[in-house]
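Bear in mind that the values in this text are calculations on the coordinates, not laboratory data. This is a predicted model, so every value here is computed, not measured.
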Structure I
Amino acid sequence: MKNATFYLLNQASLNLMEWLACYFTVDKWREGKLVLIACEDEAQALRIDEALWACDPDTFVPHNLTGECSPYGTPVEICWQQRRGSNMNREVLISLLLSVYADFASSFNEVIDFVPAEATLKQLARNRYKTYRSVGFQLTTAIPPTR
């Protein structure tokens, strides 16, 4: 069964979402899963890339920006709106997107998404929630870990 978890944030911090994306990436990679981190734009993708490179050597995750490697890539791929990932055989989507399309979402078995506290961003998260539900995801909400 496909699962989507929405993490409820008590603040509208972009930095927190990006930190959590890296945190969950490390966690899922350690589980042996292939991950796609979908960013809203190239600048965000570059921040995620730098954050993953800056991780402690014990938590290093092999990753690449979309288009940097062979078609088989690394266990973790980082894409953005103008440069979509291959999502070939990717099991987990960590979404930093404001909106998501059903055909894109349905190619993953697991989705990690975020619900910021700010009202406009929260409404966009509700729309993403509906999209995941429309393609058969089992939906849950959770409180994220703290730094």
Structure II
Amino acid sequence: MSVPIALAVVALLVATSALLAVILARHRGRGRRVRGPQQLPIPAVADRLGQVATLVQFGTEICAPCRAASRLLAQFSAQHPGVQHIELDTAAHPDLARRLNILSAPTVFLLDTSGQIRVRFSGPPTTSELTRHLEAVTHPEGA
């Protein structure tokens, strides 16, 4: 392979990587609605559902963004009566993390009052995204 072709291939790989990084960064922390009913398969969570909604955070002990998300979710649930915040360690629930296709930490699920997964956040959610999706879950006719 000639030097100009090798440089072109390297430039193409760098540009593709940069584009993927931008796309992933734009979607990080944004909620996406889950299609169809999907129950979170953990009996312990079913016993602790909030009266309005439940935020279930999957993370790890060594994850700095998980700690920041935990603080944000705790504050959010404290400001919204009836919203419960539950943390689960993916190391303690590896089979569940695999079944739910959790590929990054933190991953947060917004559950309705019946425990159905309604929204999934990859990465720390923003307060505005949480508010928007909570409104959609609690008042579906306005969504």
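Can you tell which of I, II yields -10500 when helix-only ellipticity at 222 nm (-39500 (n - 2.57) for each DSSP H run of 4 or more, over all residues; to 500) is derived from it? Can you show the working numbers first?
Working: I: -10500; II: -14000.
Traced to structure I.
Where does the value 33 come from, among I, II, when relative contact order in percent (Cα under 8 Å, 6 or more apart) is the thing being computed? Can you show the working numbers first?
Working: I: 38; II: 33.
Value 33 for relative contact order in percent (Cα under 8 Å, 6 or more apart) corresponds to II out of I, II.
From which structure (I, II) was Kirkwood radius over Cα pairs in Å calculated, if the value obtained is 15.2? Intermediate results must be reported in sequence, preceding the final value.
Numbers: I: 15.2; II: 16.5.
Going label by label, the one that fits is I.
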